[in-house]
Structure 1
Amino acid sequence: MSFTKEYYFKETLTKQTILKDTLKSFEFENCEFVGCSFVECKFQKCKFLECKFFDCILSATNLVESRFRDVKFSKSKVIGIDWTKTADLSDLAFNECQVNFSNFSMLIIPETKIVHCEAKEVDFTETDLQKSDFQNTDFEKSRFFKTNLSYTNLRGAINYNIDINNNIIKQARFSLPEALSLLRSLDVLLE
């Protein structure tokens, strides 16, 4: 399937499947994607403004110079995405998604929501994530280095490895017992 026009407004796109194809200069505003699959696709200079993805698959999708503003993903697999290749990225929200093997390094994306998700092996190196919400998310083998997590909600999050000496965690919210993992970066003995 290929899209038949360049601009979509307030449309629901259902069960669209595109594999290993390039989509260039398409704009989607206030659209909903339901049960769609975009695997190994290239979105080049596309715009997604105030869009929602539900039960979709975006796997190894290349987002070259594309814009994502106020985009929400629910119950979707958004795997192996290098978000650093986008031209504009803000107000991202993932709920009950798989966000594994993604790259958000060196981005300024405060107030990002990754809630009730799997975010395994995700790179957040030098990312500004102030005031984000990461409740109940599994961060197994994810990288936090020089990451700004100020005022971020990590209550219920698990398997994170956050070195308190190499990250900013001012007023971040954690919950026990997982918060004890923050002591790993200190040279202390617990008995």
Structure 2
Amino acid sequence: MRKRQDAPGELERVRAFVNTRDIESDTEGLARPAELRDWLVGNGLASAGIRVTRADVSRAMALREALRANLLSHNDGTTPPPDACRALDEAARRAQVALCFDERGGASMQPAARGVDGALGRLLAIVHRAISDGTWTRLKACRDHTCEWAFYDYTKNRSGTWCTMEECGNRAKARSYRKRRTRPAVQ
């Protein structure tokens, strides 16, 4: 596990969900319905009896990659790609995410859908709470496109760009150094 990458509180579930695909090692943690079921149950987003189909896996992967695209935009200050926003909107529609009020006068976003769509909607509700409390933009994806590992930026000025300086940061510095060294001298 990489140094200090975990997000605070329930936002850690979103970070862990994005990291079910490890680009660097080319591993997929949600390739089969049983893997998605186990992940959702293990992270408290669904009950043990949930049924998961191949179509559910495809939708979960699409949501995951849309979240990753958002996290990449947090890293470089750009806006998320429109297709990522559409994928998030579609997941929210399928989950029937709605504003729900409680008897204490509070309100929260909750999915009305059951099954996998409802479980994915619970992840989106976590994202909504993180947006509201200001922690969402600190959840980023590593700038190194051979990595894109989700991490939480604990730096005071929100300047973290790599999952770890020891791995991806050093690789980026080495690439930059090699690029400078191979340029012809200007005369």
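Worth pointing out:
- Of the structures 1, 2, the one that 11 was derived from, the read-out being relative contact order in percent (Cα under 8 Å, 6 or more apart): 1
- Read-out distance in nm of label points 7 Å out along Cα→Cβ at positions 13 and 133, computed value 1.3, structure in 1, 2: 2
- Here distance in nm of label points 7 Å out along Cα→Cβ at positions 37 and 157 was derived from just one of the structures 1, 2, and that gives 3.2; the source is 1.
- Computed 4.3 for mean projected area of the Cα convex hull in nm², for residues 85-140 alone - originating structure among 1, 2: 2
- When helix-only ellipticity at 222 nm (-39500 (n - 2.57) for each DSSP H run of 4 or more, over all residues; to 500) is computed for each of 1, 2, the one that comes out at -15000 is 2.
- Test item: semi-axes √(5λ) of the Cα gyration tensor in Å calculated as 34, 19, 15, pick one of 1, 2: 2
Each reported figure results from applying straightforward, stated rules to the coordinates on display, with no laboratory input. What you are looking at is a predicted structure, and each value in this text was computed from that prediction instead of being measured. Cβ atoms are built from the backbone, for glycine too; each structure is taken alone.
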